[in-house]
1. Compute FRET efficiency 1/(1 + (r/R0)^6) of positions 108 and 284 (r between Cβ atoms, R0 = 41 Å, to 0.05) for each of I, II and report the one that scores greatest.
2. For which of the structures I, II does the calculation of distance in nm of label points 7 Å out along Cα→Cβ at positions 4 and 20 return 5.2?
3. Matching task: -10000 is the computed value of helix-only ellipticity at 222 nm (-39500 (n - 2.57) for each DSSP H run of 4 or more, over all residues; to 500). Pick the structure from I, II.
4. Taking percent of Cα pairs over 30 Å apart as the quantity of interest, name the structure among I, II where it is greatest.
5. Give the label, chosen from I, II, of the structure having the highest value of distance in nm of label points 7 Å out along Cα→Cβ at positions 100 and 188.
6. If you rank structures I, II by relative contact order in percent (Cα under 8 Å, 6 or more apart), which sits at the top with the largest value?
Structure I
Amino acid sequence: MKDLELSLMVADYDRTHALFSGEVNPKGISLRVFPPPVQGDACYKPVYELFDVAEMSLSWYVMARCRGEPLIALPIFPLRMFIQPYLFCAARSDIRRPEDLKGKRVGIQQYRLTLALWTRGILSEHHGVHASDIQWVTSEAEGAGYRVPDGISISLQETDIETLLLEGKLDAAIFPNVPASFRAGDARVRRVFEECGESIQTYFQKTGIFPITHTVVTRERLVASQPWIVKELVSAFTRADHHCRKRYEYPKRFSIPTAVLVLEEQERLFGKNPWEHGLDSNQIVLEKFVEYAKSQSYISFEPALNDLFAAGEA
């Protein structure tokens, strides 16, 4: 029987690279793998309309699913991010801890982004800073059918968020990547979580959560007609991740001088595999995400996880 031909769009992470190289292939599927046409497409465009299977922002997906769009997620999670390293402030500001963000002007490219959802949820639950306590500044219109909730102050500027922060027009900002100015050692910017590593450890030890920001989606009709592909795709992503981890057994291959110690420390802190796919092992983090999405008006009700993700553990 001929293999089912499918296209997949996913970023070329270390944990997905074996899908690109062909070292891992799903059984019964002839998979053509593509990177995002433009970096960030998984966050800003309905990529599931362009590919059979596609990486997608978790917040965009949950909103789309809850308003009845004909797509379904697979229990695959290619991207996760602790929020602490991505929250920056002006060095001249009086911000010394997250609690100091109350009343401040905080920038973000779009208010609705998944990283922003997690950041606001964590600031509210763990630091007592609510979204309504902050004056938000964005550089792009929201899109994706998102409506800013009542009681939230947002000013839309047509200037890059990093530029606004460096010019002193913002007190703080949330970035999807570490800003170039900080990497270059610009003295005008610093992290809000000054002891960032300790903050991450404390958060993870308390919650067990490594925040999920992206999932993988497909059309409902494809899963309805070919339900077996769910298990095979989850298995393929899992094997690609294992392939990545196998390389980490030989840390001298990597350019980090103390790679062996870094890897040992990461395993001690976060366990053997914090990137595990599947619904059962990610129930706590996904339920917390849905809770935050509802409380921040991304969705009007809290759907069951079984309604958000197709059945099919690896």
Structure II
Amino acid sequence: MPGTVRRWNYPPPLCIAQCGGAVEEMEGVILSPGFPGNYPSNMDCSWKISLPVGFGAHIQFLNFSTEPNHDFLEIRSGPSETSRMMGRFSGSELPGSLLSTSHDSIVYFHSDHSQNRPGFKLEYQAYELQECPDPEPFANGIVRGAGYNVGQSVTFECLPGYQLTGQPVLTCQHGTNRNWDHPLPRCEVPCGGNITSFNGTVYSPGYPSPYSSSQDCVWQITVPIGHGVHLNLSLLQIEPFGDYITVWDGPQQTSLQLGVFTRSLSKKIAHSSSNQVLLKFHRDTATGGIFAIAFSGQ
């Protein structure tokens, strides 16, 4: 300002470390209030580090000094003060570096009424998190989902004729080593069951691999009322002696029998008079085989 004694028109500004706040840069520094001077008494400060999905925070301490046991710093991997705690630090020992496995991290500082100290200075840097294992190829099914990063989910669906064994939706978990929250499901051909559809295919257990177990499998097929069931057993690669498929014109084995089909039988077509048929596959040989029975309402 004008005058014989030069002075600023305002007092010089101060750069003061704040008590908490939101931090969204890919790298940065967090200081205790008043750093490098002593922090005030009775402080509860919370900083939230928010990074893009797929990144975690690598946290390193440059300075650390608090009143032992009473004043402390907590760091959590997650978006809230109830998220997984990575560490709680107090005293004068410099903590080691930390890796947050979430794109959100919480830094919480508490001081009581006495013995204030310089506090802490830490820096963080974003690092790219590893994706969960690729669930594809998914045999006999379809995987739907946008990505395999932490927190993202994928949905599994089976092709017609197959049944899902396991969880239909998996979510990529937080953690240094990425993995899904459940084992990968499988699409398998069930040994029997109730099928309600206008058309479809009944496969042998394990299809397209040969069936292996000696068991009887029973399927009940139901099409809309007013239609019969047309069966095409053209793919019938089963053992000619001991393995066969029986078809009944109705929902029970006491219904009229439409035929017993084997590999050697030339006729591979059947028609029902009702909207329901019963199929029974019997196997008693050691060698496996495959079959696929197409059905439709007519």
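All of the numbers you see were taken from the coordinates with simple rules; none came from a lab. Quantities reported herein were computed from a predicted structural model and do not represent experimental measurements. Cβ atoms are built from the backbone, for glycine too; each structure is taken alone.
1. Working: I: 0.95; II: 0.05.
Result for FRET efficiency 1/(1 + (r/R0)^6) of positions 108 and 284 (r between Cβ atoms, R0 = 41 Å, to 0.05) over I, II: largest is I.
2. Values: I: 2.6; II: 5.2.
Clearly, the read-out refers to II.
3. On the way: I: -10000; II: 0.
Label of the source structure: I.
4. Numbers: I: 36; II: 58.
Between I, II, the highest calculated value is found for II.
5. Numbers: I: 1.9; II: 4.3.
Structure II gives the largest value of distance in nm of label points 7 Å out along Cα→Cβ at positions 100 and 188 among I, II.
6. Details: I: 28; II: 14.
Result for relative contact order in percent (Cα under 8 Å, 6 or more apart) over I, II: largest is I.
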